[in-house]
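Undergrad: Some structures to go through are shown next.
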Structure P
Amino acid sequence: MRDLQVPGNAAAVGQQYNVASDRYISFDGLVKALAEAAGVEANIVHYDPKAVALQKGEGFPFRTEHFMASVDKAKRELGWNPTHKILDDIPELVEAYKSAGYLDADVDFSVDDKILEAIGHKVPALA
């Protein structure tokens, strides 16, 4: 392995690199792992974005195809290697999220409700 070549590496200037885990995980897999660490049940609903009339910039960025963020370029050009695995780090990340009070924060789910209503999905009332 080469030494990390970021500072002073002219080839790295102006480039973009994905620096994350080198293990691929789907959005569904990530949601399930986060829900498990948070002690809640994940209720994942897939839908056709054409069935919902969202305005530009409204809602979570939606991709209708699978995609991967690869760290191969950072490994190859910078000599960088990941030292963490996202699934191993999730419990600590969720605990930090909880400690900061974010898990109990009020969240505007109006766009989610609009999507679910448009596809005829009934959401159970929160207790």
Structure Q
Amino acid sequence: MNAKKVLIIDDEAHMRRVTELSLRKGDFQLVFGADGDEAVTLALAEHPDLIVLDVLMPKVDGFTALKEIKQNPATAAIPVIMLTSRGHHMTRQEAEDCGASLFLTKPFSPTQLLAEVRRLLSESP
């Protein structure tokens, strides 16, 4: 069985590392990017099974990248987990309205992230 591919997008290297360590136990193939532009480009190029996407990033933020990913028929079906710092103005409802499958606040529980990724991947076709 092929490992499921998870795209992790965060502008902070330490958060990419925390997310990586959280998901390593899941035996996923991990791909990394650092901003919303890379999120859109890598989603098209890599065809991930799931995307973990930070909201606050330079250049193109996660909210804008999410909209682009969900508007493109080639990437629209990919489940997206949005991560944001406490106190960010984006609400869970806004994220879900734009197509996010899940909205988690940093700091997140690594165990919860792994469980949610597994759950979403088991639900996707």
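Coordinate-derived values only; no laboratory data. Worth saying up front: this structure is predicted, and the values here are computed from it rather than measured.
Undergrad: Quick check for you: by relative contact order in percent (Cα under 8 Å, 6 or more apart), which of P, Q is greatest?
TA: That would be structure P.
Undergrad: Tell me which of P, Q gives -0.67, -0.73, -0.74 when you compute log10 I(q)/I(0) by the Debye sum over Cα atoms at q = 0.17, 0.20, 0.21 Å⁻¹, for residues 72-111 alone. Spell out each step's value before the answer.
TA: On the way: P: -0.67, -0.73, -0.74; Q: -0.49, -0.63, -0.68.
Value -0.67, -0.73, -0.74 for log10 I(q)/I(0) by the Debye sum over Cα atoms at q = 0.17, 0.20, 0.21 Å⁻¹, for residues 72-111 alone corresponds to P out of P, Q.
Undergrad: Thinking of P, Q, which structure, once Kirkwood radius over Cα pairs in Å is computed, gives back 14.1? Can you show the working numbers first?
TA: Working: P: 18.1; Q: 14.1.
Attributed to the structure labelled Q.
Undergrad: Moving on. If helix-only ellipticity at 222 nm (-39500 (n - 2.57) for each DSSP H run of 4 or more, over all residues; to 500) computes to -12500, which of P, Q did it come from? Let's see the in-between values first.
TA: Working: P: -10000; Q: -12500.
Structure Q accounts for this read-out.
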